[in-house]
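So, here come the structures, one by one.
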Structure P
């Protein structure tokens with residue numbers, strides 16, 4: 001009998017946990033609540049990594065940002081297990097930025113060349129959000145599921161983690177003492193990872209709707225299963241008028 005995608009993901013999770021145990025990043029018997037949060041993070045990270053393997057490996061001026069999302073996603077668990085919560089927040093925020101860059105540079109190949117050849121040329125995050133929210137695709141999809149608005153709220157929340165909520169968080173002595181595995185913070189970040197995966201998966205699936213329909217059934221089902229009902233319902237209204 002063929003394995004389900006859940007079985008593949010569950011088996012991969014066990015291998016990941018064994019890897020961290022072997023490296024003494026996790027104890028031999030991790031707390032049950034830690035494993036629950038870690039399993040949620042792993043599953044959503046797994047879904048985000050599918051995109052770099054399923055989208056056609058062409059057009060580096062926008063494809064590179066999808067690759068970066070996958071590269072960043074795989075760093076989340078080791079950072080959290082090692083107690084580097086601020087670094088994990090920075091990585092998650094970078095994933096949102098790379099989603100925006102992927103969409104923007106899909107339509108702006110010349111600007112991509114400029115970004116790589118002119119040291120002082122760049123597109124601000126504010127301008128990226130403005131471009132994406134006014135994109136013909138997302139002007140339609142936001143009415144059904146506000147993925148880009150969710151990205152903006154998530155970006156703001158992650159920025160608060162990156163920059164510190166209190167002045168005392170910036171004191172070097174306190175910052176160094178805080179670098180330790182914290183199950184409570186792991187649970188907080190598990191929720192942030194879920195928010196990140198929902199917003200990015202929906203946005204990529206909407207932006208590349210026809211390509212997403214061509215994904216292997218198990219991969220497509222995994223991504224859709226991790227979306228909330230409102231997001232899955234929005235897909236029933238596709239195909240939209242504007243396709244890339």
Structure Q
């Protein structure tokens with residue numbers, strides 16, 4: 001027996017999303033797969049009015065935790081709001097709607113719909129081109145964001161470049177996916193900062209890495225070598241995700 005599905009509309013929905021119910025959100029065909037994760041997939045829909053990204057979560061197993069915890073889409077929306085209010089020099093994407101379906105409280109599936117950032121490109125894809133326009137300015141903005149994250153004591157999970165969108169022309173950054181965000185310096189030092197530096201190692205040139213290390217070292221409450229050591233644990237997985245992202249982008 002289903003206990004129901006629900007859609008929360010955050011901003012006015014463009015056509016044709018404004019006429020869809022929950023089941024239609026989860027089943028709409030025609031989207032281009034841009035990210036394939038363990039429990040979620042992200043699709044791009046280019047409609048006449050606007051371009052949107054739809055992330056669908058499907059839970060293969062029903063776990064008791066899903067009965068009492070907030071769903072990932074609710075956490076994602078709330079954490080993006082927290083980031084926006086923190087003033088880290090990084091904007092957040094516009095969430096249009098999110099929804100979830102439960103059976104006896106247990107989550108079955110969920111979605112979150114966001115509007116595409118105009119002229120935006122995934123930062124991890126942008127940085128694959130060492131000659132991209134305004135690259136130096138984007139890297140400087142990225143490092144400044146890293147500095148503010150460290151100074152803020154915010155612990156942000158998945159602080160990887162694939163979760164950031166760059167607008168090279170205006171040198172703006174947008175954060176698009178945050179599953180956890182809390183003021184916890186120990187957790188930040190153990191995950192958020194090393195995740196950020198792991199991608200610096202993977203995507204930045206030697207000169208850019210030296211620039212970033214010099215800037216970050218000034219605000220770290222510990223030796224930079226400790227950060228670099230912890231970052232090594234995240235590099236193998238991120239290398240795999242980078243290969244997968246490039247394969248999807250080439251389709």
Structure R
């Protein structure tokens with residue numbers, strides 16, 4: 001969290017620098033800055049996993065600065081705290097204890113919820129169209145995200161039926177007992193399931209269609225739903241081609257014009 005706060009302050013100063021350097025009215029009138037926040041609904045692809053992950057709900061929040069390059073065309077850069085989530089659940093139909101013993105009475109499974117935190121830098125081009133206080137806009141964004149941390153909540157469980165317990169190799173699995181062998185999780189982690197680390201970064205493209213309502217000459221409110229296509233891996237191991245998919249987000253924010 002300290003690292004994230006440092007990056008927010010650093011980027012805020014970086015965004016504000018041009019405003020101090022170019023304080024003339026002709027230049028300053030082209031600058032705006034603001035805050036943004038909103039929910040996002042995310043899922044990962046599932047090659048190599050025993051079950052398809054389910055959707056999760058996260059959110060984003062951040063600051064930005066934008067400059068009007070020409071009429072109706074703006075360039076925006078910002079920083080976001082970017083929380084994405086997904087759920088992973090699975091239960092086997094049976095367990096294989098050795099080459100000749102298969103049991104449908106025993107089973108193993110998990111029910112886990114992951115939220116993955118990123119520090120995201122989006123760079124956008126925005127086209128605005130309309131007259132009067134309400135305008136429509138189209139926004140295309142390239143983003144790069146730095147992995148911060150992940151949180152894991154839920155449990156894993158292996159149930160060993162009474163008539164199957166005799167097949168367990170006690171020397172190899174000394175901690176396995178008859179009945180439920182449940183382990184609960186709640187807190188930070190850098191690992192997905194047993195031993196796969198989350199990747200250190202992500203990048204991709206987002207596309208938004210939204211509207212902005214100008215309350216006054218200086219302040220506007222906007223709403224913009226959009227989709228994201230991710231090109232980076234969720235997991236560090238290249239064997240897994242997991243991607244963030246079906247990322248739908250709704251951004252809302254306040255824009256302050258320096259005119």
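Observations, loosely collected:
- Test item: distance in nm of label points 7 Å out along Cα→Cβ at positions 56 and 208 calculated as 1.1, pick one of P, Q, R: P
- Once mean count of other Cβ atoms within 10 Å over residues 80-87 is evaluated on every structure in P, Q, R, the highest one turns out to be R.
- helix-only ellipticity at 222 nm (-39500 (n - 2.57) for each DSSP H run of 4 or more, over all residues; to 500) from the coordinates reads -22500; which among P, Q, R: P
We did not get these values from a lab; they are worked out from the coordinates using the rules stated. On a predicted model such as this, the values are computed, not experimentally measured, just so you know. Cβ atoms are built from the backbone, for glycine too; each structure is taken alone.
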